[in-house]
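Following are the structures in question.
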Structure 1
Amino acid sequence: MPFATSHGARLYWRTDGAADKPVMVLLTSIGTDLSLYDPVVPLLTPDFRVLRMDTRGHGASDAPAGDYSLDLLADDVLAVMDAAGVRKASLVGTSLGAMILMALPPKAAERVEALVLACTSPAMDPSTWDQRLALVRAEGMAPLVEPVMARFFSEGFRAKHPEVVETVRAALLAQNPDGYCGCGAAIRDMALLDNLPSITAPTLVVTGAKDAATPFQGHADRILAAVPGSRHVEVDAAHLPSLEAPTALAGAIRAFVGEVLHGTAVRDAKDTLFEAGLTTRRKVLGDAWVDRSLARRTAFTADYQAMITRYAWNEIWGRPGLDHRTRRLLVLAICASLARWEEFRLHVRAGLEQGGFTQDELKETLMQLAIYAGVPAANTAFTEAAEVIAELQSPEG
């Protein structure tokens, strides 16, 4: 087993992935060991050599008695990087791991390629941690286990994946109390806010939509406000996204770090295609409809909206082989044939409002539809189209 030594403690570490890939270091939450990232590592190793470690006081690393500090834990990370022969890396941390990473750049900025700070905070209530550590010192880890499980995982995940929760619960119950209290003291005593403006590495802040321990407000928002140029992404998870939403977390990490390492060419190309598609979409559907559609975007639907804008509206509607009038009428015929009535009404309204076709051309298209897709489809299409025409002709239309 590989170990590094830092300030008198042995620290366990391991690597996964090919030696010729860029290195990514993963740091864990308090109360967990490097297995926290087991579901994520296979998703990262196609692009990265992944270096994990057990934080001082956890897993196979030593757990000296006494209070630790974030500076001490940051020194531990650098010692592990040295032992693994890593000069510079992208650094990813969850909760305590991210707190350590916020303390590391002022010590060794030249060793940081990029930072990903997940489900974390630059400041926590010291009195809460004092009470928690006093409880552990008096009664051991058992009283903390169930409250911590409720913070680590969302209720839905706990119900659907009891095997994951039980694994983490058993590990927390077996946690060395000295190690937990040492790291808890580092969280209690941290003073990171003054450090944040000096961070120059590209930084991504990841929050969990269901994270009750470090929600966006009061935690991530303070990091984003203080770290120049930092970016934010939200995933559908509670406090441990590597276990609850590993694919979403790995995707966010790979996209961000990949851009840092290889430049913005891919993102710039996507942005160019999106803007071109948006111009066509406005010509066909009108500004008002497109503005409403964009305003309704959510974290869940935004990627889909971007995709159809790039591909449907730029790659297809933007092709020179057919004019927009012909494409509009084709869409109407296809939507009516497949009974896609919401989309049919949208394009009837947009086509008539935008002058994309006349009522006579609409009628002829539906007559053609009756022959090739059937009278029942044409019956419904005429009814739906007539209702849209009536709405447009009404004073409120």
Structure 2
Amino acid sequence: MAEKIQMKVPLVEMDGDEMTRVIWQQIKDILLTPYIDLKTVYYDLGLKKRDETDDRITVEAAEATVKYGVAVKCATITPNAQRIKEYNLKQMWKSPNGTIRAILDGTVFRTPIIVKNIKPFVKTWERPITIARHAYGDVYKGVEMKITAKGRAELVFTGEDGRESREVVHDFAGPGIVMAMHNMDKSIKSFARSCFNYALDQKKDLWFAAKDTISKVYDHNFKDIFQDIYDREYNEKFSDAGIEYFYTLIDDAVARVIRSPGGFIWACKNYDGDVMSDMVATAFGSLAMMTSVLVSPDGHYEYEAAHGTVTRHYYQHLKGAETSTNPVATLFAWTGALRKRGELDGAGSLEQFACELEQAAVHTIEEGIMTKDLAVLAEGEKRMVNTRQFLEEVNARLGR
């Protein structure tokens, strides 16, 4: 056998939960360690280990990502009340992804994986559309209140000097609801720089969309910060790269996206990005065919699959049943991290291997061999296989 590809700097490896944890190990055994002298700094982010360490291990994994620059993460459980009982947890721990995003101050970029025999539901789309989602604030940190009687709701800000600023939210004639949400200029600036840097890295046009005509302070602040940073720091760089940046209203963006051929990055505020990434993933085929990378403005990268831990398949797996779980997004998390590691370290053979492994996975599906979820979507001749069989078919094509 040929000598294994060497790594100069390790990846930060974050293991996860349930079926994706099983697939994680299969990918390493079948497609990575036979070819690469794989070096990783390993963190077990499985729910039991997070509970044992009072979730300190998640923080340590994020801090290691800052140190080493590139991480790859398996899907993890964000516990609810049912999970607390199932795993006998000390408390309802926060989302690991939320913790990591906060420490890296990053933006999530999600891109569909394109194969020829699965056609997008939007017939104009020829190239993948990347959603850049701001990962801080808005409704996700909203403060809500149920109004039970007639009265006035006000937004009040008290400065350190004791001075108050007030805005009337609404004079309620009866019961209703009210919500306040916030964001930080620092976080918006990080979001903007991550988007501009990623657009340059990918050599793709960047769109940013919000609703400043209605939200004349909140959304307008996003718009102004993006434009100011672009004008001062990125205008010439974008021109030299032959790409463009522009702002448009979110409703106009939706109309333009549907009629476009794709091939660009669409930056969205937190909630908009949550919704639009699912829309793009579904319209291109499947969340299991969607890559996800968290990029910090300082140039740190954390790659993962865009989907969850596939709980239903895991329970079948525990009973000894065969499962046909799609491993492609998890595989592409590994290839994305390995390619970036190779790029940063000047390790061309590692970059090339990552690209060839992705091509082998795509060719396997295009030759009609796929897991159950894709068999429902794909055109032409197809043969449904289980997860391990799919990875072995990918390996056979990689060997060629």
Structure 3
Amino acid sequence: MESGNQRLWSGRFLLAIATNFFVAMVFYLPMTTMALYAVERFNASDSLAGLASSAFIIGAVIARVFAGKLLNLVGRRRMLLAALLVYSVVALFYAPTGDLTVLIVIRVVHGIAFGTAATVLAASVISLIPFTRRGEGVGYFGLSATLGTAIGPFAAVVLVNAFGYEWLFAFTTGCAVVALLLGLFLRLPERIPSDDERANRWRMRWSDVLDPWALPISLVMLLGGIAISGVLAFLNSYAHAKDLVEAASLFFLVYAGGVVVSRLIVGRMQDRYGDNVVIYPTLALFAAGLVVIGMAPDGIVLMLGGVLLGLGFGGLLPSGQVIAVSLAPDHRVGTATATYFLMLDLGSGFGPIVLGLLIPQTGYHGMYGLLAGVVVVAMALYHFAHGHKRRGEALA
């Protein structure tokens, strides 16, 4: 039984988890099929297909630039509900769109709504978690997005193969509406901005966009975002090229299984033993997963790569967020959260564009090998940015 300020589970925490799940579903449902959809529907090139997939993330990047500063000035609840309303309305426009340029614009606007909603939820949920249980609490909160990672791509493949893209887009809209309905009942902890913050509410400086305390670990996630984008945007195309479509439909389920295992273990380990004990192993597993995916001769090996990827990236994401918000002052938690996910979104948003140009030169095997190298570079960057410091072995 939890008591006092150590209590983690509450009605608001559970409702935030449920809202975040449906927000994530709307992200992942079209993401893993969008590149292939752009090719089949509009005869798009690899680079334009990558742009159609990553335009959503580009929109999220735009939102992250402003969300951290506006979070407390506008109000967390107001920002969340406005974002979720746009999230629901824009989803209606996928199916009738008959032009690739219009589709990309829709993806950007949809991404702006996602980036705003996700930033509000991620920054606000920190206030619902006891400080000494941040690693554990953020890990549990992140499981909601993990379930979206598993169910979204799997449902997308099933819906497209059985009924077509129109059903996929209809289901995506339904998930956005459910997120909005849940958000109506979610009461987030608000923070009253200082007089100085109010006086400078329209001023935009670099420090209003990028938190200097959170930036080093956020740059590690920039590289992580580039690496994971090669899986999110091109796994289905890779599977079609290798005749591994059936395995690809199960890939994100086993990936999510790896993430669940990682999240149940990594958060508590980080709270107890410190950051390095979890960051170095998760980065190593992340790199190993990419190597296995790139070398996969059959579906079994491909799914093994998914498990390794889930254990690695799945544990890295919340652990890095805990570092970012723990290093920043309390009044800059919103900006620190936005900085962290801004860098992640930059990597995962622009990654597919660059990788789409790279694939004709390297092939999918070479691309995944290069991405494993990117993760190794991220490990070195983490060491110099944070890992070499002797941080307290536990938060308690």
## Note on the structure
Note: distance in nm of label points 7 Å out along Cα→Cβ at positions 147 and 379 at 6.7, derived from one of structures 1, 2, 3, originates from structure 1
### Task
Could you figure out which one of 1, 2, 3 the value -13000 for helix-only ellipticity at 222 nm (-39500 (n - 2.57) for each DSSP H run of 4 or more, over all residues; to 500) was computed from?
2
### Message
Quick check: 0.25 is what I get for FRET efficiency 1/(1 + (r/R0)^6) of positions 267 and 355 (r between Cβ atoms, R0 = 30 Å, to 0.05), calculated from one of 1, 2, 3. Which structure matches?
### Response
1
### Query
Upon calculation of distance in nm of label points 7 Å out along Cα→Cβ at positions 243 and 283 from the atomic coordinates, which of the structures 1, 2, 3 produces 5.3?
1
### Message
Quick check: 61, 44, 30 is what I get for Cα extents along the principal axes in Å, for residues 107-314 alone, calculated from one of 1, 2, 3. Which structure matches?
### Response
3
### Task
Consider the structures 1, 2, 3: one of them gives 27 for relative contact order in percent (Cα under 8 Å, 6 or more apart) as calculated from the coordinates. Say which.
3
### Among 1, 2, 3, which structure scores highest (criterion: distance in nm of label points 7 Å out along Cα→Cβ at positions 99 and 307)
3
### Task
Assuming 22.6, 78 is Rg and Dmax of the Cα atoms in Å as calculated from a single structure, say which of 1, 2, 3 it is.
2
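All of the numbers you see were taken from the coordinates with simple rules; none came from a lab. Bear in mind that the values here come from a model prediction, so they are computed numbers and not experimental data. Cβ atoms are built from the backbone, for glycine too; each structure is taken alone.
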